[in-house]
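In the part that follows, the structures are each spelled out as structure tokens.
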Structure 1
Amino acid sequence: MRFETLAGLLLLTLPLAANADDCSAHGNLTGQIKTVNFSQQLQYGIAAVHIEKNGQTFYQGQGVIIGQVVDQQDNGLPALNHTIYFADGSKIRTFGDKVESLLPADASGCRFTATERLTSAKGRKKLRRLTNDEHDVLAQGTISYCPDDPRNELTLSGTVCIN
């Protein structure tokens, strides 16, 4: 009788426990991105990513990154999606990354310092434990729409949710 009561109580609390905390662990993400603008809406390049969880390397790799402007925010700045394809078959997809600031970097009028916030991402293969929310990663650096030098360089830092 006691076992049945205990089992019943456990079954009743399972949905509550599953919804209590969507993120079981956070990891620290650092990295570098170097891309070239093919147009105002499309970037292509390389990304190096390092994720630590509890002081240990959870994932480290380099891959090809594709970025695409998908929307314009209310503040007039773009929102982007990015996909990084790693050599081991792992992948990170980000959704609705928001450009928070875009300021002139020099007098050229085509080079800018940028800050972009990534909050929504999913992973595949070794990165499948990255969930779709509770990420907080900043990409900071320079963006160039100059015809003679359309290169972008950004540094990544922040936290990701690992389930």
Structure 2
Amino acid sequence: MQAIQTSLGVTGSSEALIVLLFIIFILARRIMRQRNGTRYSIRSILTTPIIYLILTALLMVGESANRIAVIVTLMLLGLAAGLILGKRSDIFEKEGKVMYRRSTEVTFLWVIGYVIRVGIEFLSASPAIIFYADILLAVSAGLLLGETVVLYRNYNNKYKKKRTVT
């Protein structure tokens, strides 16, 4: 097999296979969580958006003011989209546990963004092209954060009030 060098530092075909399997694992896990739902907790709804926000902030270090403005603007647009699409997310009870399911649209956009972003990072070492991966990360961060806000509000409206009344 031919050895490859990517911007992720993967240098051989066996390492590339490991990275590919990891990506498939992440995608399969996300799709299964979408299908079956996940147990609701503040930690479970905040972990991914916080990781994305931290990664986006780290990617902005050393960038020009114009690029930072583009990244922040697109993150805010992602946030607005997440607030709108997040209304299609679901909070429900299953076997006495409060569960949530992210909206299909947000999951679909996240999967597409993830695949494209990883593809860009995997196949290109050009900083100009990597910037587009950074933009996708920022939009995903905003999208997930917006949906998380909606999930949190829905939980409070549906379950927190019910538990304080009884």
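When mean count of other Cβ atoms within 10 Å over residues 64-71 is calculated for each of structures 1, 2, structure 1 gives the greatest result.
Matching task: -4000 is the computed value of helix-only ellipticity at 222 nm (-39500 (n - 2.57) for each DSSP H run of 4 or more, over all residues; to 500). Pick the structure from 1, 2. Source structure for this number: 1. Between structures 1, 2, the greatest calculated value of relative contact order in percent (Cα under 8 Å, 6 or more apart) is seen in 2. Out of 1, 2, choose the structure whose coordinates give distance in nm of label points 7 Å out along Cα→Cβ at positions 24 and 96 equal to 3.9 when calculated. Label of the source structure: 2.
In this comparison of 1, 2, the computed figure 2.7 for distance in nm of label points 7 Å out along Cα→Cβ at positions 120 and 152 is attributed to 2.
Ranked by FRET efficiency 1/(1 + (r/R0)^6) of positions 48 and 72 (r between Cβ atoms, R0 = 30 Å, to 0.05), which of 1, 2 sits at the highest value? Going through 1, 2 one by one, FRET efficiency 1/(1 + (r/R0)^6) of positions 48 and 72 (r between Cβ atoms, R0 = 30 Å, to 0.05) peaks for structure 2.
Here, each number is a calculation from the coordinates, and none is a lab measurement. Computed from a predicted model, the values in this text were never measured in an experiment. Cβ atoms are built from the backbone, for glycine too; each structure is taken alone.
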